[in-house]
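Pasting the structures in now, so scroll down.
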Structure P
Amino acid sequence: MIDGTDRTLLGLLSHDARKPYAELGQAVHLSAPAVHARVKKLEQSGAIRGYTIRVDPERIGKSVCAFIRVLLTGGMCDSVAESLAAMPEIEECFSVAGEDCILVKVRTATPLELQELLQRIGRLPGFGRTVTTIVLRTHFERAMPCRMADA
């Protein structure tokens, strides 16, 4: 069970996963070894699934961001999702309720690359149609923080 201290640690780590255990310990009034043990327990329980970096898409040449709604004609959502996972332009993929079956977030370098991606998606088995929304400006993005106020 995750308690308030664990929630605070998750919140701090979601903002800076490289924060030293000693600093984390000061924030939660525990020793560095006690924090280390809690973090290991959170990793083993699956509450912490991994560590990553946040990359600026503009600086790596991926300035086109879009959301693509995918309608499938057959009940092949899982197999289509597996095929989509092999496409490196796709950052996130969700099965959704409603008119569409799948929603994906993609990043490409150019609109032409986005068009080529849409063509590859269109060749998947069970494909019906797509509706694409191109992002003009990102106001903010968040990692999945564990709100410290919940502690």
Structure Q
Amino acid sequence: MGARPFRYEAPGFGVGELWLDGERVVWHELPTAGALPERERSHPIVDRIRAYFAGQAVDLGDVELDLDEYSPFFRELASALRSVPRGEVVSYGELAALAGRPAAPRAAGTFCARNRHAIFIPCHRVVGADGLGSYGALGIEYKLRLLALEGWTPA
């Protein structure tokens, strides 16, 4: 069938893009500044993402993801991170331990840096042992906005 793109608007965040192969998420780009296409296509998963960015407590844990290219350990990290509840955070070391490898926090960091399923695999819920850490090209402010959207408040 092949993956199809779906662009969506998330008010206050911008325009995001989701690539689906049937009902399976292949790629998700978080919303940033951008313009929607003239004719926007809808999909139930896109509707759930919009609800998430509107602040609704949407559970995306049941959405099927394309993890075929992930190593077995990266799949374990993905599964562990998807189990971290909305509004909570874990450190890279805690994430590695949840995935069965407590001595691999750097690998957990590499996993988060390569995550192509943002929101579905919520790497914004992973923090450094000494602070919030970073959030790639989108920056720490974006990470803070996502965490606030989920009801997290710094201790």
Structure R
Amino acid sequence: MKTEHLRFHGSLLRRGFWLYVCRVAYRRRHFVYVGRTGDSSSINAGSPFTRIGQHLNVKHNARNNMLVRHVRREGLNPEKCSYEVLALGPIYPEQTAKTRHRHYRDIVGSLEAGLARHLRTRGHVVWGTHTSCARPSKSLLRTIEKRVNAFLRNAR
């Protein structure tokens, strides 16, 4: 029997528009997944804790588990990898009006795409497709990049 430890602050349960980075490690290999909360198909913007839980659903018929799918495409067993997550936000609060939701979703989507580009230029293997027609706020993106760079530098 193995014992694992999971520790987090309750603010991670807060709904809204977040960015998150998950570092996946297996032996000497590591990969990065960049994601965001804020649905494209509804006006929901959940917590990163809930979203990461969906990403890590190992059932073969699971939906919304893109992270596990990338792990498996790499030929790895999701249960043998190590995961570290950095969540940034909420950058904006969850919205109830569809037009406001789309506005903030698109802003955070541009930050997600900008961050993924930045990490790829720094030599990280970034899983996923990150596209956006919008241009991210340069100052906000720089702040996010600095925090993510520090997180990845200190990852185990």
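Any read-out appearing in this document is the output of simple, stated calculations on the displayed coordinates, not a laboratory observation. Quantities reported herein were computed from a predicted structural model and do not represent experimental measurements. Cβ atoms are built from the backbone, for glycine too; each structure is taken alone.
Just a few scattered comments:
- Of the structures P, Q, R, the one that 3.4 was derived from, the read-out being distance in nm of label points 7 Å out along Cα→Cβ at positions 17 and 57: Q
- Parent structure of the calculated result 33, 14, 6, given that semi-axes √(5λ) of the Cα gyration tensor in Å, for residues 25-64 alone is the read-out and P, Q, R the choices: P
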